[in-house]
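The next part holds the structures, each set out as structure tokens.
Only the coordinates and a few stated rules stand behind these numbers; no lab work does. What you see is a predicted model, and the numbers here were worked out from it, not measured in a lab. Cβ atoms are built from the backbone, for glycine too; each structure is taken alone.
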Structure I
Amino acid sequence: MNDQKQGWVVVIVLMLAYVFSFVDRNIVVLLVEVMKKDMELSDTKVSLLLSASFALFYSILGIPLGRLADVYSRKKIIAIGVALWSLMTAICGLAKNYGQLFLARMGVGVGEAALSPAAYSIISDYFPKEKLATAISVYSLGIYIGSALAYVGGGYLIGILSEMDNLVIPWVGEIYAWQLVFIIVGLPGLLMAGLVLLIKEPKRKGRNADEALPFGEVWGYLKEHGRTFFLLCAAFAFFYVAVYATSTWIPTYLIRLHGLSEEQVGIIAGVGLLLFPAIGVLSSGFIADRWTARGVPNAKIRWSLWATLFFIPATAIYPFMPTTNSTLIALIPYGILVSATVGVAAAAIQEIMPNRMRGIASALLILAQNLLGLTLGPTGVALLTDYIFKDEMALGWSLVIMSVTALSIATVLFYFALRSATRTEAIENILDS
């Protein structure tokens, strides 16, 4: 099997790991209303469970794990991470109170921090820059397949378990019936960890690519050449404030304001995620790679700027639709554009950075996206709803304010990143340095 074919096999396996990641990460979104009821939680407490508990360790531990990905076996790092987050998801199903559930979600974040920096690095060693955005976009499909499975499968399971009484587990005691969802979706991930160990890890590209760089040299490079890099990290971070704000609360918005059940929302969100974001991420990767092949300067940054501009109206329309059907139709352009920068962002960062710095550069990108996006996005919406509007039925206004503000800031940052790249960065030559 040649390197290109082997590369696609590896991309598919890593994409499957990403599927498991997002099933375990997002299953909790459908459980918001039942958790609020059974554990007597506010929207703000729930938002911290959805975001901060996961994002804190997921983002911060990505830095040392990204560093490890630059110098050690990347597939082993990923396999250990998959096993850890799967086990911790199952442990969420055994939690007796909010504090224990919060800690278990932290553990999920620790495990998932191992995946993407190492995965991006592996994929970048298999594909040239003219195909890199497409390859990473295929890997990124795992986000939407996993989220869809979480919504559809989770909604189905909740529909069944809602008819059951609380369960008693030996040596654990009584748990809520909905907690069984965590156990069912978590344990199969242990098999996925074994599959990751079977992939072929490629030889690192570039001069002296197998030698470890001192962290001080990495940081020195970023300070000297990193203006574009840091602007991109900031731009993608604010883009993800809007992404996480909306993706976290839209299911609850449909349940709360349109009277849909968790099972109905699970099916709607699942079908939508399997179709529209998949179209968005694949078409965006294709466009960025086509522009790169045609010699469009800084094509990946340029596309990210345009995609963000298009995304602003898509996040502002659906809350003002008069009926449930018109709301769902208005969510179609949102669904396509929500994924427009996912693969392109990672590809842009891989293209900018030398090989031996790609793992830690990816970790810094993930740190920015998730520390800001996962914490500010969902919690910002909840704070607006709880303390500014003081009305949980004002959730639509909170969503519009957070998403439009964040995307406007992201647009400005992308513009300056593009100017910086055009003026000072020879991006096409950095990949081979």
Structure II
Amino acid sequence: MSLLPLVGSILEYGPICDHCLGRLFAKRSFGLTNEERGRALRVAHALDANIRFTPYEVSTCFVCSDLFREVDVWAERVADAVRDVDHQTFVIGTRVPPMMAESEEMLWSDFSLTDPEPLKSEMNREVGKAVAGITGRRGDPKNPEVTVILNIGEEMVEVQVAPVFFYGRYRKLERGIPQTHWDCRACRGAGCEVCGGTGKQYPDSVEELIGRPVIELFKAEGAVLHGAGREDIDALMVGSGRPFIMEVIAPLQRSVDLKILESAINTAANGRVEVTIERWSGRREVETLKSHKAHKTYRILVDIEGHISLEKVEKALDALNGAVIHQRTPQRVSHRRADLVRERMVVDIGCLGVEDGQYLIEVVGEAGLYIKELISGDNGRTNPSLSAILGNPARVVTLDVISVEGMPENGEE
């Protein structure tokens, strides 16, 4: 069917506004808005059919129920909803009621239309232009700081604030603090007598000690720590610190001075944790951080049963130097990790001296090397081990992480 007779058939189908009429032929004529295209088609059809031109004014569009007459109303709703959100870019999305979506899909199908634009696409664009005019903010569909969903059926807007990320290093200076929040084992976070109603296995975590000032300064809903690996709860993280990225959830304030943030975190943590914040980051770098296989340096104090000479200990350490270690998942973490045998290398190991009959040892290992089990053998689950080579039981008394290799600059390999 040629264009103008097709337009006539559509106009006979039911009352349709200029926006929706124009959208049906959106890819046929450039340089016009859908509303302009729809009005032009209505005029052209009247001229071609030699009938009286009747503008669309008093009817109710059977497709959109005159939704496009309310563009300014929706724009004001959006502007009000994001008024207290610090942002420069936004994008609009539209949730179309089922009956409205069904009406336009029925029209496309009945007339075999090949060039329509969906209702929600035009609504996103028109409301977006109006919001930009009201707020002075910029529409950006690729990297929006705020996403606003127009819920047409409920006549409300839903605001989704994109997280922000920053990169730094933390030092954990007190033993007994886990890296992230642990739910109480007894109640699984619900709160019980065992945990004093907190729902937590431990009162604090590195994530919470860093995150509390972050949540306050960013006026955020939460903060999630992504670490380059993790140290045991009873280990210190000293030296240059462990690389981490903090994800700030739904921040109402985005433009926070990172030096002020760093100072606030260190003051609030009161010597238990210290951070150095280096720069802003992003979600893609979180993936790089998690996959980056960094070597780590540990300093451990080891107790060995029986009378063992320093010379014998050093000889045993020489045997471990550069060795590939086969480690079955340690018993102490087997309840939360898959039972696998992993191969990890001891990059370097040596004895720094003897303190009160215990040996101060420094180890450089591949990511994922279990240091406590390298020493104890974990009842044969780690092989070789210091205990096995010496023929005497050995155990780690204290463990400190001295350094963790940083990520390549900006996450580039």
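Of structures I, II, which gives 13 when relative contact order in percent (Cα under 8 Å, 6 or more apart) is computed from the coordinates?
Going through each structure in turn, the value belongs to II.
When FRET efficiency 1/(1 + (r/R0)^6) of positions 65 and 305 (r between Cβ atoms, R0 = 35 Å, to 0.05) is calculated for each of the structures I, II, which structure yields the highest value?
I
Given that distance in nm of label points 7 Å out along Cα→Cβ at positions 249 and 281, derived from a single structure, equals 1.7, which label among I, II identifies that structure?
II
Of the structures I, II, report the one carrying the highest value of FRET efficiency 1/(1 + (r/R0)^6) of positions 169 and 193 (r between Cβ atoms, R0 = 25 Å, to 0.05).
Evaluating FRET efficiency 1/(1 + (r/R0)^6) of positions 169 and 193 (r between Cβ atoms, R0 = 25 Å, to 0.05) on every structure, the highest lands on I.
Given a value of -25500 for helix-only ellipticity at 222 nm (-39500 (n - 2.57) for each DSSP H run of 4 or more, over all residues; to 500), point me to the structure among I, II it was derived from.
I
From I, II, which structure was mean count of other Cβ atoms within 10 Å over residues 73-80 = 20.4 calculated on?
Working: I: 20.4; II: 17.6.
Of the structures listed, the value fits I.
Match the computed value 21, 35, 24, 16, 5, 0 of P(r) over Cα pairs in 20 Å bins from 0, in percent to one of the structures I, II, and report its label.
Working: I: 28, 59, 14, 0; II: 21, 35, 24, 16, 5, 0.
It traces back to II.
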